[in-house]
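Novice: These notes open a run of structures that come right after.
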Structure I
């Protein structure tokens, strides 16, 4: 299916819950203060795009492509990134609320999460090698059979990661955060 190509377009304060985002390939586009909540973005391709101050909560993205995408100050509740096309997937997240999002089985190597709310996010079987969780809240996030080698958790908080069920070689943690690696053992650290 050949989709129209939209290049270098800027969308400001557009409510896509009223008028749907056209099915296309978006290249080097910027979306600022747009409401895409509950939208159907399935099979749409985004390359080198920025989403700034947007609402992307509960969107449908089955088969969508996200190549070199930057999300800043976005509300992304329940963001189902695991449904997207994993080929060339590359995103960064800055000051985003990703509560209840799912990154199940994705390759997110080198992904940067900066000052994000990642409460109850599913990272099961996710490749997070060399990922960075700078100043992120990971309360109730699930890490199961995840590759966290060389990941940086030094300024992250509220995580609970089972060392025997995840790959942690070279991962970085703060001294205060080590409790997040011991919580499942029900020991008391004073």
Structure II
């Protein structure tokens, strides 16, 4: 029955399906470290992401022309739950213990998420920005969403169920430092390229 409902007719919908499956697998791999607590965090994240997205769609800020289950919802509900909840679990599981180091960690995560969203915006028909919405609005909400759930995750997930990245990995000269700056520089460059295109 579910397969009859799926709308997989082109490359865009196939891309959406692949990312949905991959992020579900990623979430399950993280949840196995503490099924009960991570499942609670997953469900909380899923509920908030669906509510926020529904509000944004209903107020006409953006739309999703192509969806895996078009008859179910005006938004790709399964993909939203899978992708955003995976980002939350990934952040809570691996973010450094100290807030001073969480910020650069989440900086990278936000930029990776926004890179994916911007590619979807310009290279596919998966999402369209409509009135009053642009990339900076999405960028802001990525930050709010992930940092709020980092705080919530700190109360839901016990320290022994997390694998916090040691802050020394992000210090100058370490591999984490190079990876962090490489990702940030690359995504900032692509962001500048995007601005150059849309401002013409």
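Novice: Work out which structure the value -23500 belongs to, where helix-only ellipticity at 222 nm (-39500 (n - 2.57) for each DSSP H run of 4 or more, over all residues; to 500) was derived from one of I, II. Don't skip to the end; give the middle numbers.
Specialist: Numbers: I: 0; II: -23500.
Here the read-out was taken from II.
Novice: Work out which structure the value 1.3 belongs to, where distance in nm of label points 7 Å out along Cα→Cβ at positions 63 and 87 was derived from one of I, II. Show your work: numbers first, answer last.
Specialist: Details: I: 1.3; II: 2.3.
Derived from the structure labelled I.
Novice: For the read-out P(r) over Cα pairs in 5 Å bins from 0, in percent, a value of 2, 8, 15, 22, 18, 12, 9, 6, 4, 2, 1, 0, 0 was computed from one structure; give its label from I, II.
Specialist: Numbers: I: 2, 8, 15, 22, 18, 12, 9, 6, 4, 2, 1, 0, 0; II: 1, 7, 14, 18, 19, 17, 12, 7, 3, 1, 0.
Only one of I, II returns 2, 8, 15, 22, 18, 12, 9, 6, 4, 2, 1, 0, 0 for P(r) over Cα pairs in 5 Å bins from 0, in percent, namely I.
Novice: Hey, another quick one. Given a computed value of 17.9 for mean count of other Cβ atoms within 10 Å over residues 111-118, which structure among I, II does it belong to?
Specialist: Details: I: 20.9; II: 17.9.
Label of the originating structure: II.
Novice: Supply the structure label, taken from I, II, corresponding to mean count of other Cβ atoms within 10 Å over residues 31-38 with the calculated value 19.0.
Specialist: Numbers: I: 19.0; II: 15.2.
Going through each structure in turn, the value belongs to I.
Novice: Assign the value 11, calculated as relative contact order in percent (Cα under 8 Å, 6 or more apart), to the correct structure from I, II.
Specialist: Values: I: 11; II: 26.
Considering all the candidates, the number was obtained from I.
Only the coordinates and a few stated rules stand behind these numbers; no lab work does. Keep in mind that what you see is a predicted model, and the values were worked out from it rather than measured. Cβ atoms are built from the backbone, for glycine too; each structure is taken alone.
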